[in-house]
Structure P
Amino acid sequence: MTSTQRYLAIAAIALAAVGVRMHALDRFATGYDETFSVLEANGLHPALIPEYVPFQRAGLVKHDDLAGVRRACIATDGGNGILYLVVLHAWTDVFGNSNVAVRSLSLCLGLILLVVVYWSARSIFHDENVAVIALAIAAFTPLLVDYSQEARSYSMATILSLWSTVLFVRIIRQQRPVGATVLLYGVIAGCGLLTHYLTVYILLAHAGYTLMSCRSSAHWRGLVISALITALILGGWMMMGGSRGLANMAEVQDLYRTTIEQDPGFDDFIRAATPSSLIQESMVQWLWLGGNALQFIGPPLRVMALTLSIPLALLAVGIWCGGSTRHLLLILLVISGPLYALVMSAFAGHTFGMRYYYVIFSAPAVILLMAYGWMEWWRWPRKWARISAVVVGCVQMSIMISSVFWLHAHGHRGNASPEKLAPAAKSITQLVEAGSSDDHILLFRDARDALLLNLHFEEGMNAMVQRVDTRIPQRILLIDRREGIDHAAFVLDL
């Protein structure tokens, strides 16, 4: 591929990547987990609103600062993702809390991730063609596209975990590791953990590679210094409340285990960690890592498993043709996510930890190895090899593009309830502003609805009395006190 051809290919891939990530960005309602992100970024969590105790919007707004973000993160997400929430907090201060606004941050991060994938391929393989192929695969990988459109920390954490891998490779390649690289690796690895705790399995893969391959005392010294820097960053967050968040997470895991023991059919996503359920969930994880999200259309997993032969063939060629220690690192990175999820789920006694998106941090390594494998397949000096490489590449890209189109058409995370709160807030505001805030009282059946609705209120609603009352049959009830306590001025019930 000439330089001109390469630049044209990169431009075409970039345009396609932007298109698939912007398309349908606002089509589906805010997802269940996304509402957590939005609330936490605004310093809000349900414990701020006790049942039957009157409150005002002004009392909620005062939590919209970094201290509020810290408390909300610990209370809601167990302290996980604090760095992302700090960035989202600043983002919402500028762009607001609308569906498009909060997802646009992930969209920008998802596009930055593509740049990092291309840069990583160049840094690791020193091959421009492999970098272009990796960029093309990453542009249509359904897992990366999906989390470029969801207001969660995964895209940001994937960037940091991949960046830390590039820095790790740079350290082990240097005869005497440069201090700046050692320092930066420790900082980026620490920031990755503060963006999502599960980036730890990428660092465990780095550690495993170090134990298996590094013999130089200079490398060990540099990596130990990096590890200490990472530990200091994570330890600082633990002292600020992260340890309390971990205790909250442990309590939730115990609750899941107890619930499953009492009712094995409680949830389709959280099942007892039997051998069959672990195998099924592992298969789903590998399908997503291989670029296939078509399992949602209904075929049995044993049928879907056949489609894994294509990405596995590309991985196998990449491993076979590699012949260097860098491929050992990529292999460890590829298996680290699924293996970590499998071990932790078996230990926890349930399959919650085997959600497919928890292995996203292994996806870049899969992409890099697949790109290298395809390029080496193409370079094989046989006509049949080139023809088969083209066929395999076309089939693989067809599966990935079809998966992305399916996600755009149907989605799978939508939760229509939060989206109905924005127009409800507008209607309530118009009713209240026609009189006085003292004339009305707003009742909610659920504290989270109260928090979400107040995100859409303007300052003029700061003084209106509100209360959570789980006894009301309606979801939201606005009472006009001028007409009597039983007069409902507005009702929302879903």
Structure Q
Amino acid sequence: MNWPKQTLGQVLANRTGEALVAASGRFTYEDLLGKARRAAAAMQSLGIRRGDHVGILMGNDEYWLSLFYGAALIGAVTVPVNTRFKTAEIDFCLKQADCKLLFYVERFLNIDFGSMVRDTGFGNAFEISRGLPAGKFAPSEISPYDILLIQFTSGTTAYPKGVMLTHDNMLRNAWAAGTRVGIRAEDRYFNCRPFFHVAGTTLSALMSLAFGACLVTLPTFEAGAALEMMERERCTLISGNDTLFQMLMGHADFPRRKLSLRGGWAAAGPETMRAIIDRMGCKTICAAYGLSEASPNVVMSDWRDPEELRVQGLAKPHEGIDLRIVDGEIQLRGWSVMRGYCNNPEATAKAFTADGWLRTGDLGSLTADGRLRMTGRLKDVFRVGGENVAPAEVEEVLLAHPAVQTAQVIGVPDPRLGEVPCAYVTLKSAATEEELLEWCKGRCANFRVPRYLKIVADFESIGMTASGKVQKTKLREHALREFRLG
């Protein structure tokens, strides 16, 4: 069976039963469709038309999904804004994506988003607690190949890039991954991932939608609250990365919670995969690999695969997605590949080979039977608890400090988050390491703030290339020794 070409609105109109359990209540698919139509009508009354870009800045709840689904009903494009962004990052995201409208909450997790949004000077922002304006919903002619969402993802440049994904990209990816996971309409799927990530939209919300299952989520992830909700709602499926699962299993409440988990998917190493099966009871957990530029899932285990293959992360690509390894790099082509980066033709061109394959920047190999084994990252980007961090993003923040001459950032190991940022800087005037860390805390998301920062006289003794660039591999080796992380 293949996924028929459909728009999000067509799928939503054909679903019934319980759709969402959030902190604020329970909602059926009929409820969500009604809320989506009201959101669509409100957007139209605010001047939004097919092809316009609409930002959403809030935690996981029915409002987020209603706005996402509502935008889809009129052919508008959702731009999820990371709730960990600071003012400059929000401003960049809205401008780069040409957003015509932003829906936001005044406060979230004690963060004053209202002030940050006002500081951007963005002219068309709507605070959601005011209630949506009334309007008459007028359906639009929409194609499955229209852009559905622009996902900002960190790359090797100083600023995130907006990945353009279509209705077909995301819905087909949700269906293909869900088929491998074995999701059914009667399942209750606990989602740890924020909706501003494609793991939260494609692989959680849309996977549930594609199969008519019930999504269970919280405004943000906290291990104790997640365990309580999973037990109370008798959740059968779960997904996430190493860090999320380690936090769940390491929580004091974990031993006393009676979980009903059967399976799901994890982007995790063999030790964590084994613990998910043995300690959490997820006997059919599947291994996943992907990237935003591929909607995002590229390979997924089948829930019926032998357990050892799933533990080792050996999985096949979806039908219609081709993989190849060139000089160790994983490259792919097929129906899940993005339409390009929003307003960034240069970055789009660099993302593809001359013969049209998407460069992932990840290292891997293929087994004789076509299963992928990911072995590392080719690019400088490192992952902090599931969040991609490009060194250039943090370096730009440090370089904006009046005392900083040069800045170099690398990822170093961390037992809880996988990796954390480590910064080395040279100065042109007096400053302390503490002062520079405080500077970063006020100007970038917390996962980008260096855990370690060292002021140095120069980089000559650490390692420079002939062209005057710092050798990051040598810098990382130096950091491991200096901070005793090796």
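Nothing in this text is a laboratory measurement; each read-out follows from the coordinates by a stated rule. As the structure is a computational prediction, the values presented were derived from the model and not from experiment. Cβ atoms are built from the backbone, for glycine too; each structure is taken alone.
Of structures P, Q, which gives 5.0 when distance in nm of label points 7 Å out along Cα→Cβ at positions 8 and 240 is computed from the coordinates?
P
To test your reading of the models, identify which of P, Q gives -8500 for helix-only ellipticity at 222 nm (-39500 (n - 2.57) for each DSSP H run of 4 or more, over all residues; to 500) when calculated.
Structure of origin is Q.
Taking 0.98 as the value of Rg/Rh (Cα atoms, Kirkwood Rh), for residues 32-111 alone derived from one of the structures shown (P, Q), identify that structure.
Only one of P, Q returns 0.98 for Rg/Rh (Cα atoms, Kirkwood Rh), for residues 32-111 alone, namely P.
Suppose you compute relative contact order in percent (Cα under 8 Å, 6 or more apart) for every structure in P, Q: which one lands on 19?
Working: P: 19; Q: 12.
Working through the options, I get structure P.
Consider the structures P, Q: one of them gives 4, 17, 27, 25, 15, 8, 3, 1, 0 for P(r) over Cα pairs in 10 Å bins from 0, in percent as calculated from the coordinates. Say which.
On the way: P: 4, 17, 27, 25, 15, 8, 3, 1, 0; Q: 4, 19, 30, 28, 15, 4, 0.
Going through each structure in turn, the value belongs to P.
Determine which structure produced the value 0.95 for FRET efficiency 1/(1 + (r/R0)^6) of positions 184 and 368 (r between Cβ atoms, R0 = 35 Å, to 0.05), calculated from the coordinates; the candidates are P, Q.
Working: P: 0.95; Q: 0.60.
Corresponding structure: P.
Please state which of the structures P, Q yields 6.0 when distance in nm of label points 7 Å out along Cα→Cβ at positions 56 and 224 is computed from it.
Working through the options, I get structure P.
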